[in-house]
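The following blocks contain the structures, represented as structure tokens.
Nothing in this text is a laboratory measurement; each read-out follows from the coordinates by a stated rule. Source: prediction; values computed, not measured. Cβ atoms are built from the backbone, for glycine too; each structure is taken alone.
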Structure 1
Amino acid sequence: MNRRNFLDSMVLGLPAIALQQLLAAGRVQPHHTPKAKRILQIFCPGGASHLDLWDYKPALEKHHGQPMPGAGKEVSFQGANGNLMKSPFRFVPYGQSGKHLTEMLPHLGQHADKMGFIHSMTSRSNTHGPACVMMNTGYVFEGFPSAGAWISYALGSENDNLPAYVSIPDVRGIPPSGPANWTAGFLPAEHQGIAFNAAEPIQNLQRPASITERQEQDTRGFLKLLNSRHAARYEGNSDLTARIAAYELAARMQLSAPEVSGLAKETKATHELYGTGDSNPLLAAYARNCLLARRLLERNVRYVQLYCASRASGVDGLLNWDAHKTLEADYKRHCPILDKPTAGLIRDMEARGMLADTLVLWTTEFGRMPTHQEGTLGRDHNPDAFTAWMLGAGVRGGSSYGATDEFGRRSVENVATIHDFWATALHLMGLDHEKLTWYHNGLNRRLTDVHGHVVRDILA
């Protein structure tokens, strides 16, 4: 290498890497003063029933067993529907607001006065995979960036030693459509979610015993030089720069990741609050994931996506909330798993002052029918009505927005879309959803497509 080539390499290489890191640290200035600095998104795949969890419908109890007025022989996702079916569980009032929620979530019910409910959610798909992707990316087709990727791109990371975006799959498996739920899509690849949980920490971080620390440091230095040359030669290749950034992050995570995954350092009282030692192994596993989520958030991971349940199974409702046949038995299995650990997570974050600048979201892909699926004691898919809620930074606790009809079949009052939901979340993060864009295939793409309005009624 002669002197000229060496100087060219310095000019085009190392500054390019430095610029990439600066851009990754914060690409978009907030459009207004943010209420939240980070997001926790809790996702219950399978289409968790609004009618059996959050959306109290006395008319279902009154008209149980009768045909739904005006419906005729309605056919939904899996076929014909029978008569109206009340929830097998009582709805009871919680908190000073007296919000009626299912008796099956007594721990979460204690936080009702902190929650802002959107009871009029709608989706564009009644199929699990596309609907999960729709909820997480704003599009029914795969290949679009998830909300966490948009947040990572817009605001970058506040911790150089941990990913900006972490997705925590349930121990029972990944959700429908898998990594498409935490993809970076057409955004630079560095913004995709890093998936791991308490049961399976990030793999391959430890240095092999045959390699000394000095050898590793020397190798990293040499690799950085080669990477800088290669990046300068192929400028604009986001996959390449993301790979370089990923390896550099992995090196830093050799120290930080084991520390953040060290749940044993938590107090006995904290473990009891979450239920990590519960006799139900699925509840205990989800509780450990909840505790991991808090540890990530308090170390300023920008976006944490926490799953409670997995993809559909051969037996409906066994591994997720897809209760087609035996809703009562299914929800007696799922509700306790969600309830205590999630409530403990919220309680712990509140005690640590984290709710002041953390936005908590509860989501699912769609709702369920108010009728029973013909020949069963379950409910079919319903994309025309479901509930989501927000809690924490900037949310007006004890509020409700929108409503479904008297049976919960359709959203009829202040009908809300998934784009409205994300417009609101972005607003709380200080971002204007119409200005957060990425030019792709001739269009300035957005998380909210060409739609979306901020739901101001649930804002503090």
Structure 2
Amino acid sequence: MSVIKDVIAKVKQTDPDQPEFHQAVEEVMETLEPTTKRHPEFVKANIYERIVEPERTIMFRVPWVDDKGNVRVNRGFRVQFNNAIGPFKGGLRFHSSVNLGIIKFLGFEQIFKNSLTTLPMGGSKGGSDFDPKGKSDGEVMRFCQAFTRELFRHIGPETDVPAGDIGVGGREIGYMFGYYKKIRNEHTGVLTGKALEYGGSLVRPEATGYGCVYFAAEMLATRKLDFKGKIVAISGSGNVAQYAVEKVNQLGGKVITLCDSNATIMDEKGIDPKKLDFVLDLKNVKRGRISEYADKFKAACYEGKSAWDVIREQGIKIDIALPCATQNEINGKNAAALVKNGCICVAEGANMPSSPEAVKIFQENNVLYGPGKAANAGGVATSGLEMSQNSQKLSWTREEVDSRLHLIMKSIHKACVETAEEYGRKGDYVTGANIAGFTKVAKAMLAYGIV
């Protein structure tokens, strides 16, 4: 067996109950095979086996009290995967599906995503099986404070800097930062995604969605194409999806779908800026369901269906797909339908939203495919820019942050293209992203010796 196959086999044997983590390790490791020949020093130092093992895994109990006075208990996680190139950095996810395997897959992906940004950030991830949906502000606050009572011991501006993810937006970051500040008696850049009033960065809320569209635009440009006049399908309706819609509109495209865990809406007239304002208020203020959009604007609504199921079942033609919801949302059948319906570009705004079968179908059919660790790196890149501003006690203008974000996404695209070509896989963004992200971290690990 090869070094790579040995590592994959060991991961599956050691952690048999973590399918998402296995999937992420396989997807990355299989593309790293060429590096074992070019860098025998990585093999000798056993970098491949070391990089799939987290530096530390923290699991803890989170007891809190609901509005009726009942004591509730959730489980908290923080997986600090690799800090070879900088402090641990990665989001917190609050969702009922959260378990150790999901947090490990996200943390593993984060190593390479952060490396690609060119900023000095290691990879980590955390969260809880607590679901903020349906909870009052008081309940969310009490949970966040209870969660922070344990998490605070393991994080810090030069140690580990969490951010938001699914279920963790500005409200949750505010509650956690406020409690951290209280118990540590210090005001530091320990969390990113903060509000502007207490150390946040302009463009941070928009960054993942904007960055995904910037990356897609770079991919399209390799074929002398752009967003003008293109029909775009976006899944999700949270932070990433919202600002992906905004940027697509600015670049002349037309977005026709959004969805949440209950339904998908299909608006063939396009989700224009006025309609997007409604979505922003619905999701960020009222915390309602996307089906209310259909009632307001007389759009089609498909209960219990994902955007990709609807596109497949209705045979809807689209040019560009931006999956911005969650992992494995596009399966093989959906990918085949996207290809059949004319999709030329897929850029992932979520983490690992395409199944291995779907990725294979995209690549075999010459679809421009940007994996999440490259295409959605704009969020963590701007978190890194927020860290820089906090360190300098400065606030940059919107134009400066957006300009830096755009340059970072261009640089990530360039690294993916050039690395793929260097390793004989021209146009393969998956191989390019994985090898470019990995080699930087591996060289740092090598420099430290055995630690």
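Structure notes:
- Among 1, 2, which structure scores highest (criterion: FRET efficiency 1/(1 + (r/R0)^6) of positions 98 and 130 (r between Cβ atoms, R0 = 25 Å, to 0.05)): 2
- Origin of the derived value 15 (relative contact order in percent (Cα under 8 Å, 6 or more apart); candidates 1, 2): 2
- P(r) over Cα pairs in 20 Å bins from 0, in percent derived as 26, 60, 14, 0 - corresponding label from 1, 2: 2
- Among 1, 2, which structure scores highest (criterion: mean count of other Cβ atoms within 10 Å over residues 42-49): 1
- Structure (1, 2) behind the derived value 0.8 of distance in nm of label points 7 Å out along Cα→Cβ at positions 138 and 154: 1
- Structure responsible for -11000, with helix-only ellipticity at 222 nm (-39500 (n - 2.57) for each DSSP H run of 4 or more, over all residues; to 500) calculated and labels 1, 2 on offer: 1
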